[in-house]
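Novice: Structures incoming, each one as structure tokens.
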Structure P
Amino acid sequence: MTPDTDVLVAGGGPVGLYTAIRARLAGLRVVVVEPRSDAVDKACGEGLMPGALAALAAVGVDPAGMPIRGFRYADGRRSVEHRLRGRPGRGVRRTALSAALQQRAAELGVETVRARVDALTVEARGVAAAGVSASWLVGCDGLHSTVRRLAGLERPPGPGERFGLRRHFAVEPWTDLVEVHWGRSVEAYVTPVGPDLVGVAVLGPRGSGFDEALSQVPELAARLAGAEPATPVRGAGPLRQRTRARTAGRVLLAGDASGYVDALTGEGMRVGFAQAVAAVETILDGNPSRYEREWASRTRDFRLITGALVAAATSPVRRAIVPAAAALPSLYGGVVERLAR
């Protein structure tokens, strides 16, 4: 196989485009394979933590949005908030983030092929997919990654499936915090993303409906009473995705494709960008085993903290999460600061 390019990125979402940008800045030739021509949207909380903003700034991307100065947990009886000690995060519409990354990738000469990866050829010296051959392929094609499946890296998601739903409301944000409202069986994330726009993402078990979820959080339902929906409900899931490994020869997985725990801690972009950096470093080094080590190291906090929270959220101790956070504000704040880095 004679490669057409150095790196083939499967998936033109934020992590895929960030990977492509990083690779171009490192002097590599890059092709992104993505069937959609518009800015890629997704059902997510749309909060970028300070660490994610720093990663974007490092490659010349600065999307517009609303400042996020901390987190607030509430369960209808009590609440606790923590304001970030350093730089704020930012609530950014996913389409705005995708558009900013698309523009930067185009400026750097990243080539885009409008196609789907539906077959994969992996050889000792290269990889071929969607009519393109490359020295390396980075699969960034999301929760239901085709690359992960074709490379033989997929594992069953396991029990306790959780799903996400998101809708925007045309209302002026009432806070500069990300609010997490804990209902009986769901959590509702509220993120300010524009001067007159608020995003509400609901996380819960299979079958959770958006309106039914709001009925579990009267405080939020009252806030949104009379507010005009600005977007339709969009869904994603199951959120839990497991992988046998993150590499198969010259195929690397990054972002949700590489394995995902849950959206509960709101740091998916920060972790995905860190994986993209590790993937490019691995390609430059030419040693796939390095990526497994780096992936494990750079996702450890996310996997441990988010895994522990999800385990609690899906157990009988769920009702104790907000009271415990309120009783131990220093611990709660420490967790928020750790995840926001």
Structure Q
Amino acid sequence: MTTVAPTINAARAGAPTTTMRAAVVVTSGQPLVVEDVPVPTPGPGQALVRVIASGVCHTDLHAARGDWPVAPKGHLIPGHEGYGEVVALGDGVTTLEVGQKVGNAWLWSACGVCQYCRTGWETLCEQQQNGGYSVDGSFGEYMLVDERYAARIPDGADPVEVAPILCAGVTVYKGLKMTGVRPGEWVTISGIGGLGHIAVQYARAMGMRVAAVDVDDAKLDLARRHGAEVTVNATTTDPGEAIQAATGGTHGVLVTAVHPKAFDQALAVVRRGATIVFNGLPPGTFDADIFDIVLRAITIRGSIVGTRQDMIEALDFYARGEIHPTVAVESLDDINDIFERMERGKIDGRIVMTY
């Protein structure tokens, strides 16, 4: 991370300090350290953003623990649901202005020229950079964004409510699109946590009928409040039997849960020709009956966040009042406690830290 230059041009005059407080992964698997670090300097095509609010995603916990095969950067500042105000511009920036409200995202940037970028699948770009993983994110008072990929926040957005849309929202919105479920058809949302409770709302806004599965009655109550018609506690009731009886089998499934068993259960709740989409990223594998998949023509797909166009669409649903994430406000100093509660499944909706 580079420091703010002693002499800054007029566009950078919004950066009032050279240090900031941030939550840093100093050692993988250990508690984050809240410390003073240098404020980053925006490079060409980048902007410096004063962070106002940042959601806390389960991916941030995976990053802090080093759970995945591709390791994050060292001395990492996590966070990819950051909302804030542009305070400084790097060279060549033409589409952002000082004072504009923007957000960062998991898809922090991509190459723009590979096959995937050219065909609308920039989320598959092998050269992509990821916010709060391969580049520093929003768990600090300032962050950098790439002007091409920064989310443009609609006027009038609530800073706390809109933060989760930047990852949880766009992720489940894209995942629901990939199920191919049409208005009036049934979709199962498995896991009613930070992603799942927003998925219920997007599904309803997209005209789908919703069945929800979780292991916590409080989270199923949340799903019902957001419009789920069928709810199943998988610790006391077999999801396959209950959902088949209530719906005849759903036309699609979106698995947002972070326990491998939820992935096993997905095949049991669907009808023939259904599409199952995986959003959650627990370590490990799941069992699948090959004969059953072939006989019933079941499609199983992975879906990772969303493109810039998906982000525009997801934010538009929010701007029109269709989506209202359930949020609780905490501070940066609470981050290790937030992670501990997240591991135990003790968070309803989303935690958003404000600065």
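The numbers here are math on the coordinates, done by the rules we state, and not lab data. Small disclaimer: the values here were computed from a predicted structure and weren't measured. Cβ atoms are built from the backbone, for glycine too; each structure is taken alone.
Novice: Given a value of 3.8 for distance in nm of label points 7 Å out along Cα→Cβ at positions 45 and 197, point me to the structure among P, Q it was derived from.
Specialist: Working: P: 2.0; Q: 3.8.
Going label by label, the one that fits is Q.
Novice: For mean count of other Cβ atoms within 10 Å over residues 53-60, which structure out of P, Q has the highest calculated value?
Specialist: Q
Novice: Where does the value 32, 22, 20 come from, among P, Q, when Cα extents along the principal axes in Å, for residues 165-236 alone is the thing being computed?
Specialist: Details: P: 32, 22, 20; Q: 30, 27, 18.
The read-out comes from structure P.
Novice: Please state which of the structures P, Q yields 3.7 when distance in nm of label points 7 Å out along Cα→Cβ at positions 317 and 333 is computed from it. Don't skip to the answer; put the middle values down first.
Specialist: Details: P: 2.3; Q: 3.7.
Attributed to the structure labelled Q.
Novice: Another question about this same structure. Here Rg and Dmax of the Cα atoms in Å has been calculated and equals 20.3, 69, so which of P, Q was it run on?
Specialist: On the way: P: 19.7, 64; Q: 20.3, 69.
Computed on structure Q.
Novice: Starting from the value 44, 36, 24: which structure in P, Q was Cα extents along the principal axes in Å, for residues 93-212 alone calculated from? Intermediate results must be reported in sequence, preceding the final value.
Specialist: Details: P: 54, 42, 20; Q: 44, 36, 24.
It must be structure Q, since only it matches.
Novice: While we're here: Among P, Q, considering only relative contact order in percent (Cα under 8 Å, 6 or more apart), which has the greatest calculated value?
Specialist: Details: P: 23; Q: 17.
With respect to relative contact order in percent (Cα under 8 Å, 6 or more apart), the highest-scoring structure among P, Q is P.
Novice: Suppose you compute Cα extents along the principal axes in Å, for residues 245-292 alone for every structure in P, Q: which one lands on 34, 17, 11? Display every interim value, and only then the final one.
Specialist: Details: P: 34, 17, 11; Q: 31, 23, 16.
Answer by label: P.
Novice: Further question on the same structure: Match the computed value -7000 of helix-only ellipticity at 222 nm (-39500 (n - 2.57) for each DSSP H run of 4 or more, over all residues; to 500) to one of the structures P, Q, and report its label. Could you put the intermediate results ahead of the total?
Specialist: Numbers: P: -10500; Q: -7000.
Value -7000 for helix-only ellipticity at 222 nm (-39500 (n - 2.57) for each DSSP H run of 4 or more, over all residues; to 500) corresponds to Q out of P, Q.
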